[in-house]
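Right after this note come the structures.
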Structure I
Amino acid sequence: MNESFARPLVRESTIANALVATLIVTLILMIGWPLWALLSKSLQDGTGAFIGLANFRTYFSTPSMVAALVNSLWVAALTTTIVVPLAFVYAYALTRSRMPGKGLFTALALLPIFAPSLLSAISLIYLFGNQGFLKELLLGHSIYGPIGIVFAESCYCFPHAVMIIATGLRLADGRLYEVAEALGTRPSRVFFTITLPGVRYAAISAAFVVFTLVITDFGIPKVIGGQFSVLATDAYKQIVGQQNFEMGAVVGLVLLVPAILAFFVDRHIQKRQVALLSARAVPYEPKPAPGRDLALTLFCLAIASVLVAMLGMAIWASFIRYWPYNLSLTLANYEFENFEPGAWGPYLTSLKMAGLVAVLGTALIFTGAYLVEKTKVAAPLRGIAHFLAMLPMAVPGLVLGLGYVFFINTKGSPFGVLYGTLAVLVINTVAHFYTVGHITATTALKQIDPEFEAVSSSLKVPFWVTFRRVTMPISMPAILDIAVYMFVNAMTTISAVIFLYGPATKLASISVIHMDESGATAPAAAMATCIVLTAIAAKLIHLVMDKLVFERLQAWRRR
């Protein structure tokens, strides 16, 4: 055979480097450039002239703006103080007890993930608002303000804290508990000397996650915050209400600071957590303890009941004819054409956007992770690509959305045609949730033996053939996980897209806010219910496909 046919015209490493460079440029356009546009806008005046830190001096010399910052910090701190201990006990019950129904309690704890953050706020309005039938329990206080924000945010953030802490508890080394039992150590001493030290990094990580979620959330303060100003709603007022884009950029950067600090501290903590793991560790198996198991079951039942009540209240309210005077059931609240100019259009737009995010986002994320993880590329390119892939985790959705506003609306920008289109919503949402998908993909890829690539290389099989015929089929469950994650979050997102939609691209989550603003709370609850049911349906389809279709693709893992 002629040697020119046996040897490719371009080396695989050159192709891999070119593809990773293309990925880097893509991520810079999706993430880096919008953040740079946000920073640039904060240093300009209304005419675009550079004025340095003048806008920041104005911000910190304005009492109302500083008050919003203080409000955000203490509300986030209070919510974190409430959520983390409750989540710890709940996660402890799921991992360290023999209580019945662990699968059910796990599923109930995760319910808020499938709903827009503002759904719990809508439920609280029906329960404790001016017409709520439990408002007397507040003893004259109003649910509109910090009380409502903290309560709603606690429900919204609870599942995130539970998942993180439960993961830490599952990593315990059972040998430590066996030794403690053999030495006759009291259970309380075991808890404070083994359990708490072993899970402290997970608990701290959960605290930072909850703090960041609360301080950057827009939906809950917008619905139930009343006159209580926080950073997220302040940024919205500056951009939408006052058209003060420069000050809106300043608020966005102020909002970015605690999120970035939390991110880097969390990264440091996770590295130390990994160092605690041992290859000789054995799983911890809890032993029956009737008193403990009963107490933890009752605790989980109480917490799960609150979470179910938050969801159930919104669903029930969506069928009520006229709260609280006529509690008969009706479907009139689902006739959105009577309350929303777009009728069912926002919901259908959300479905279309979420579907595109799931397909295009998953393809970009998994392919990018494969190029970074499995191909022979230059180390600097690999490092830059990984850094950009991790960057969105440190950037709140509201901040990224603000960056996109300035990025595509800059004078002379070739991307101006994207504003208000479905394309910019898809791109922004993919960028917002990129990091978790990237981590999922790289975790799955690291579990695949590098021998596949080595054998393919020795047989002169191009890496893209190996990717298509070997890596993708083996990784299909992880690919499906990423797709469902992207779909669910695209359906429920609010903060990242609140500044980017147009008349023809309003999303269902945005429609919920607008209907609530206009006083149509029941139709808002109805639209939120549609979002929840769609997200749950997507997850159920995921579980069925994972069990019936993709389980056989993992047969290679079994002996």
Structure II
Amino acid sequence: MRSAAAILSGVATSVLAALLLVWIPGVVPFVRMQSGLHEWSAWASLLMGGLAAGVAFLVTPSTPPDSAQSPRSFWEWLMITVFVAASARAFFWLIYPDGDEWKVLSPSNLGDLALHLSFIHWFAATTHWWPASPILAGDSLRYPVGSDLFNALLLIVGVPAVRGLLWCALGGAALTGFALWRWGRAFALAALLFNGGFAGLVLVTSTGGNPDALSEWKNLFLTLFVTQRGFLYALPVGLLLLTVWREEAATANKRGQGVQRFILPIFVQVLLLGVMPLFSIHSALFLGVAMTSIFIILPKSRFRLMRVALMAWPLMALFGWLVTSGAGGPSALGTLGWSPGWMTDGTLGFWFWNFGILPLLVLALCALLLRKDASREARAFVWPAVLLFVACLLIRFAPWPWDNMKLMLWSWLVVAPYLWSLLLERQSPVIRIPLLLLLFASGASSLVVGLDGRHGYVLIKRSTIDQTAWALRELPPDAVIACAPEYNQPVLMLGHPVVCGYEGHLWSHGLNYKERLATLNSIMNGEEGWRDKAHTLGVRNVYWSDLESKRWPDSKLPWAKETAPMLHRFN
């Protein structure tokens, strides 16, 4: 716990320090500092993070080895081994060279990883903070910046972007594995790795295929943990805080109301929780709901939680506003809406195909918790998790309803250990083993298919990146470029802002881009007045390559027949 808390505190402090240092020139007129991030501010941020990590390690009480926390059976060691192997396979091949190509292991990561590379290079280059959105010129950035900002710091001090992604991914996986074990031991590890309904049955049919491609409740490890980089911080922090609050509640119950013992120092809890929206707004929302439930159901925890909330929640509100409103832009929370059914096709079979026996098991667990002698601790954690899961089936928390998975993930991980200890573990092996197979077999097949050696998807050619970097070498970092709105656009991946980025990113982020895209199409087709339209957007540069040629084959621009990557400037 000490080491995990120290590392995570260091990351949180580095990001906080970087934000403060880039803001100082804009808010303190008499301070003469270079705008944006640069080498000295990056080093200063990382050094402050290292100092915070050291302090957190020293002030966190050391706990003696607990035999109850050590793996005790073959099955527990097996789950640890599977988690380590899956993490190694997923992250060592997160992005890798293959001849002249950069490839990714998972197709789910093609668009996401390209976007993260764009943000990392953009944060390292832009001189304006709070930064504009690089994927939609003129719009404020509305996105949790934490993970990519930390990688930008590493990039500035000399760690290549790809290597930095690998280091952070492996570190986040190790911390998440530890936090899962502390929260729910082997069953919690299985819950992240093997969730799934009955979609795995496609592997025994004549058609075969990928179970995740035929379901909506996809493998959480592959589709969220590997692709959503904010979870590399949010999952270990959230799970450790939940574990701490559970253990502190148990300590209070044993020792009485007057004893207020913090397993994790209060300022460490405040730091880790306060910056959570910078990494994952969904995780911040879930933890806020969980704290409220614990406060209501477990009275002896109220004093501790109230102290944490009074200090952490104002920070969460500030950073939540930043990442949803872009420090002044229209709020992304406007995408909330009534959407009953989640991703359902309207049939009962949808629920069994996607969730299998999980709804029945959770209903049985909730029934157990209605008994008078039921554990108050279990009620405090299970009931809000179930209610939020149900809310995700009724309310759209993002433009794309599937993004509700970022909250549903938390509900499942929190319920999982109680599902095991209060229901499944108490059954005879004759009943328990078939239930576990029905619960996890499909998800296990999804994991195997998603990590097998036949995968490898081309993100972009390495030569294309090099050629584009050479073409843009003299361009100021904040100059807006007109180019094709593709997910693997090299201009974006190198950190340059564009008129309009990939539609999948723009739509899923809730950005109003339709008019801008229409203007971009007019400019790139060379329609009458295209220069004036470009000037109204503040654009003086057009990038033209084979991507643009394919998207606008009938363009009348003077250089429309060229295919070699080239930047064209005009007045």
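What follows draws every value from the coordinates through simple rules; no lab data is involved. Remember, predicted model here, so these are calculated numbers, not experimental data. Cβ atoms are built from the backbone, for glycine too; each structure is taken alone.
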| message | Ranked on distance in nm of label points 7 Å out along Cα→Cβ at positions 354 and 458, which label among I, II comes first with the largest value? | response | I
| Origin of the value 3.6, where distance in nm of label points 7 Å out along Cα→Cβ at positions 314 and 362 was derived from one of I, II | II
| note | From the coordinates of one of I, II, helix-only ellipticity at 222 nm (-39500 (n - 2.57) for each DSSP H run of 4 or more, over all residues; to 500) came out at -21000; that one is structure I
| query | I, II: which one has semi-axes √(5λ) of the Cα gyration tensor in Å, as calculated, at 38, 34, 24? | reply | I
| If distance in nm of label points 7 Å out along Cα→Cβ at positions 234 and 474 comes out at 5.1 when worked out from the coordinates, which of I, II was used? | I
| query | For structures I, II, which has the highest computed value of distance in nm of label points 7 Å out along Cα→Cβ at positions 450 and 482? | reply | II
